Structures are given as structure tokens and as C-alpha cells.
Structure P
Amino acid sequence: MDELTSLVAELGSRRWEARKAAAQGLVKIGRPAIPHLVQRLSDEDADVRLVAAKALGWIRNPAAVAPLAKSLRDDDPDVRRAVALALSMIADAQALDPLAEALGSDSSWHVRAATAEALGSIGDARAVPALIRALGDDFIDVREAAFEAVARTGQAAVPGLLNALQGQDANVRWGAAKALGMIRDPAAVDRLMDAARDEDHGVRQAAVEALGQIRDPRSVDTLANALKDESSPVRYAAAKALERLGGPLALAALTSAVKDKSWGVHWAALKAVEKIRHAQEKPDRRA
């Protein structure tokens, strides 16, 4: 029995350590092991299917994408999650449609989160609509995976996110603001300033944080107003955002926030004031 045949047989071992070692050995063999691992994706034992999916991901060869995509319909949610993560490692656009379908329909939030992560790894703008829809998922882990994934798409996602920022679902608006902050496109500033006055405090906080990430001077007045928000997390986010912007206008706004009734906001404003003053006091080395 050659090494390849022996390792494939060992995938069916009852001992997890043996299956893991066999999978690692097959990964080292690489492409020649792919057909054997693909065959194991149909094994009656879910643990074998799971370790085969992981190994195919570690090999990172596009030849495994089509069979892995079929296994996104496996009966076992742990296997489906392993398949999604394997497709994330391979990051090939062949998997785009099956992953988008699973993101919108899989019964397990663990799987949906993994498919969002995989779509982010692929980074194809065609996934943006599915990822934006996932911003309204019932589970925050899926929403977080979705906004991080759509942000990885970059500026191509901005138009869709700007539209989502005006949607009916507060979760979608929240996720859109988070993603726009990660992308840091100044084109989003006007809409984010509007979102900083959203009826939902979570959306306001996300919008304020995004403005702090973009650091556009146009947002200073909006952030100064956010220091008076009824929600202390929004006021805290505004203090941190103004710290990032810096400058005399931010300093003037923060001075009053030092007296905030919330201990956290008080300290955030105090630290921001000290940091901005320190930056202003630095000598100009160009003189």
C-alpha cells in the first residue's frame, strides 16, 4: 500500500488524532490527493466528510471548488461550515453563487457566518447584494461577518451600502455604517452625517464611529452634536471620533464633554483633549 492510499484509508480512523494526521499528510501531497478527498466528501461518517473538507481547503487548489460547493448542501451543519471555510481558504470566484445561496438560506447561523466570511475572501463585487441582505440577519455574528466581508470588497460596495444606509431595517443600516467606516471612502461622509441622527441609537453610534475612521473635517459639527446625544455610547463614540480628527474645532467641542455625566464619556473626552493639545504643542520641525 503506497503512502497516498494509506493516508486516505486512515481518514476513516475512529481516532480523531489519526484522522487529523492523515489529513495533514494528504495536504502535503497536494493536488494528487484531491480526487481521493473529494470522494470522502460523500462518506457516510460526518466526521470523515468534515476532515476531508478541511484538507481540501488547506490544499487551496481551485480544482476542489466545484465538489466542495455541492457539499454546501450536506445534511450536517458542521460539515457545511467546514466546507464554507475551505472555500474561504481557496477564495475562488467559482464558489460565488453557491455561497451566496447558502448565506441567504442555510438554517445554521454558524454556516451563514462562514459563507459570509468566504464571500469576503473572494472579494467579488457580485457578492455585495447578498452580503448587504445578510446585514439584516437575526444573528449578530452573521451581521458582523457580512459587514466585514462587504468592506473587503472596497469601493465597489459603496453605492449599495449608501442605499442600505437609508433602508427600513435598523440592523442593515447599522451594518452599512460599519462597513462604510472600514472602507473609509469620503464619498460616504454626507450620508453618514445623516445617519448620525438616525432614530436608532445603534445606527447613530456606528455612523459616528465611521466618521471617525474616515476623518473628514466636514464631519466635525455633526460629531460635536453627537456629544450631546441621549445615548452615552454615542457620546463616547463621538469623543473618540473627534480625537481622531483633531484640530481646534474638535478641541473646542470636546472641552464641554469633559464634564459629561457618564464616567466613560468623561474620560474619553479628557484623553482626547490631552492628545489634541499635545499634538498642537509639538514644535514644527520644518521651521
Structure Q
Amino acid sequence: MGLGVRTKDQVVSGCSEATVWWVAERKKKLREHLNETMSVNPFLLPILFELHNLSSLQELNELLVASHLMTGHATGFGKLIDEKILPNVFGTTKLDAKLRASRKPLNESCFDEVDHLLQRNGKTDVLSLKAGRWTIQLTMAVQLNAAFNEIINNYGESFDEIAVGVFYGKKDGLTDKYDILRGINRGKNHNVVDLTSRVNVYAGKDFWAWLNDGEERTQSWVLDGIRRGLATDNSREECGALLANFERKVAEKYQKYFETNEDVDWDGLLKEINGA
């Protein structure tokens, strides 16, 4: 699918539709009571109890459930951007497993960290999508540099710009790992190649503008679409009830260790989680 400038109406409408779908997926998780997937650290619990000045199982439970769900929300939102909004709203080509397996050279390992292709103005750009400033560490940055170098050397005639897109934050707030993947060493000398002429990093507003052929209002349109989707779905009350039920199911598992707030049976809780 070719890429062209998306209008405000197109972006808002598409993001609204994607948001409605995503909220329905998150509600499904709450309905299924996936409290069994929670990984509770019995050594951390008494520390959290003190650090957060908690006084009851209910307060501890709210903290644990919020933390557990936020991990899922963050992962799920990344998939919303990657699998729904970019291809369906902005017309990118998502490099899923099926496409990569059927098209050379996309099946080569150097394309493992490439998420999308963008066809526009007779050119094909390569996009590696990241969430925020901490998404990549040193090992990955060096590996990305090597992979991008291989793409440029072996397939450079087929692709133009290689972009690393960070969908929230600002470029000056990113860690030095985003420089390293371009081959820029800051201080310690890493085994990387200078790719600055072909590889660029775009973050926050700049990323959304780059994605939409330079339209700087794009990020605001995406947010407008998300807000419209939430208003259309109107799930606040239903989600509140689902969340309360989820918390109740979790609390029931550990209630017997909190008979009195002054004397929590941390040892008993440890043995249930880790084994007696």
C-alpha cells in the first residue's frame, strides 16, 4: 500500500477505530480473570509494604494489580501502534512472519529488527519501531548497527532511508544507545560503523511528522483519534466493575496471610509462592 499524507479526518477516524478495538481486547483480559499470570515476588512484598506506607492487603493488592496491568497495557499499546495504527491508518507495510517468509531479502536475519516498509515518492524506507528512551540497551544497539550496515551493503539499492522511530519522547531525551546504533560513539569506543548518512532516529512529534510525510500536526491527530475512540466506546463504568472483580480474585488468594495488618505472615506467603 502506498504512503501519502493522511488528512486529519483520516488519522482521527482510523485511530478512533483502532482504539475501540484495543479497549475491547483489554476488557477481555479483565473478564478472563488472568490473575494466574501475575508473578508475585515474595521477597519484594514486605519491602513494598514499607516503602509505599501500606497498611492493608487491599492497598498492597491495588499496587500489585496496577503494576501487573500496566505491564500488559504498555505491551498491548505497542502492538496497537505497530499492528493497527501504522499499517491501517498510515499505510505502512508490516513485516509480519508470513510476509518475511515469502519475500526476499526480507527473510534474511538482518531484517529481524525491521518492523515496517514505507513506500512513498517512488522510494522505500525501512522502519524499526521503538517505544521510548529505554527500549534498547547496548547489546541491541550494536546488533542494530551491524544489521543496518548489512542491509545498506547488500540491499542498499532497494531501500532508501533506514529510520528508527520512537513513538513517545524527544530525541534529546533518548539514551546514547540511539547514537550507537547509528555508529556514533560517545566516550567508550564500541565496535560500530558510521551509518549516519543512511540511518536516522526520529522521536515523539518528529516521528509522527516523518511518518506522515512532514505533517507536524500528526501526533495531535493521533491523540484526538484515541480520545474519540474512548468517548465512542464509553467503557469507564464497565472497566471499573471488571477491575474491582479482578482485584477481588487476587486478594482471595492471599487473604489468609493478612489476618491482622500488624502481623502479616510473610513467611507463609513465601512458602506458598516458592514452596515450603
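Taken together, the values in this text are just the output of simple stated rules run on the coordinates, not laboratory data. Given the structure is predicted, the values throughout are model-derived calculations rather than measurements. Cβ atoms are built from the backbone, for glycine too; each structure is taken alone.
Given structures P, Q, which gives the highest value for relative contact order in percent (Cα under 8 Å, 6 or more apart)? Could the numbers behind the result be given before it?
Values: P: 8; Q: 27.
For this comparison of relative contact order in percent (Cα under 8 Å, 6 or more apart), the top structure is Q.
Given a value of 0.40 for FRET efficiency 1/(1 + (r/R0)^6) of positions 174 and 246 (r between Cβ atoms, R0 = 25 Å, to 0.05), point me to the structure among P, Q it was derived from. Walk me through the numbers before you get to the answer.
Working: P: 0.40; Q: 0.10.
Label of the originating structure: P.
From which structure (P, Q) was FRET efficiency 1/(1 + (r/R0)^6) of positions 22 and 214 (r between Cβ atoms, R0 = 25 Å, to 0.05) calculated, if the value obtained is 0.35?
Working: P: 0.00; Q: 0.35.
The read-out comes from structure Q.
Here distance in nm of label points 7 Å out along Cα→Cβ at positions 30 and 70 is compared for structures P, Q. The highest value is that of P.
Can you tell which of P, Q yields 15.0 when mean count of other Cβ atoms within 10 Å over residues 118-125 is derived from it? That value comes from structure Q.
In this comparison of P, Q, the computed figure -21000 for helix-only ellipticity at 222 nm (-39500 (n - 2.57) for each DSSP H run of 4 or more, over all residues; to 500) is attributed to P.
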